[in-house]
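Below, each structure is written out as structure tokens.
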Structure P
Amino acid sequence: MSDIGNNYSSPEKPASETVKNVQDNVSSAREVAGEDLALIRSDLAKLSDTVASMVSHQAEAARSTASTLYSGGRETLGVARVELQEMIERSPIAAIAAAFGAGLVIGMLNRSR
């Protein structure tokens, strides 16, 4: 027979001793469960801090990348605008013809819808 059976159902032990053993075991189990719960809470707090830190770093990296792309795009559009102005000043008739042709194509595309 196992030890558990001997602790709780032995005919030699009085019922009060058996109850005491059960109470001691329950108390010990509560302590262990409490310690385990404290460890789980501690681990969850550490995990939460780690995830928050990772998200913060990723957000900063994304912000930096977006800022760099925005600055580059803005610079490229500025250069394109200046080049277009210079091209229009060099040959205004060709620019008018190109604008007319582009408008005609866009108009035809919209008409087919």
Structure Q
Amino acid sequence: MNPIVVYFLSWLTLHGYPLVQRDAVYYAAKAESAVRPDAISRQGNVGLFQLNGSRKYAMVAYARAQGKPWTSIKIQLEFMDREWRAMPASAAFFAAPDRATAARLFCHFYEGSIC
């Protein structure tokens, strides 16, 4: 298995994402960036979750504050986790009984897309 994917899944597990929710976040990153932390779209969206606008700049600023490049998978997962857990929809996500529900919630409320 790809070492980036192994790190990604392990990080989520170690940070309290149950299997259903972990897989939903993985699905989103796979759809958005093919799980490439250095991905940059033609529109300028960046990273695992293809952040744009103020969220992109906030993630880059977070990386700088940590003394790391924005392409760091750890930085991007930390940033996503902090943002996501602060969003009201994350409560329903963490209570979701199945991957499809969790993925729909994450994609709609965090990604702002259907993934």
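Each reported figure results from applying straightforward, stated rules to the coordinates on display, with no laboratory input. Not measured: the values here are computed from a predicted model. Cβ atoms are built from the backbone, for glycine too; each structure is taken alone.
Upon calculation of FRET efficiency 1/(1 + (r/R0)^6) of positions 32 and 104 (r between Cβ atoms, R0 = 25 Å, to 0.05) from the atomic coordinates, which of the structures P, Q produces 0.00?
It was calculated from structure P.
Could you figure out which one of P, Q the value 1.8 for distance in nm of label points 7 Å out along Cα→Cβ at positions 16 and 96 was computed from?
Q
Which structure, out of P, Q, was mean projected area of the Cα convex hull in nm² derived from, given a value of 6.7?
Q
Where does the value -18000 come from, among P, Q, when helix-only ellipticity at 222 nm (-39500 (n - 2.57) for each DSSP H run of 4 or more, over all residues; to 500) is the thing being computed?
Corresponding structure: Q.
Tell me which structure, out of P, Q, gives 3.9 once distance in nm of label points 7 Å out along Cα→Cβ at positions 56 and 80 is calculated.
Working through the options, I get structure P.
Thinking of P, Q, which structure, once FRET efficiency 1/(1 + (r/R0)^6) of positions 40 and 88 (r between Cβ atoms, R0 = 35 Å, to 0.05) is computed, gives back 0.70?
The structure behind it is Q.
Kindly point out which one of P, Q the value 17.3, 58 was derived from, the read-out being Rg and Dmax of the Cα atoms in Å, for residues 24-63 alone.
Structure P accounts for this read-out.
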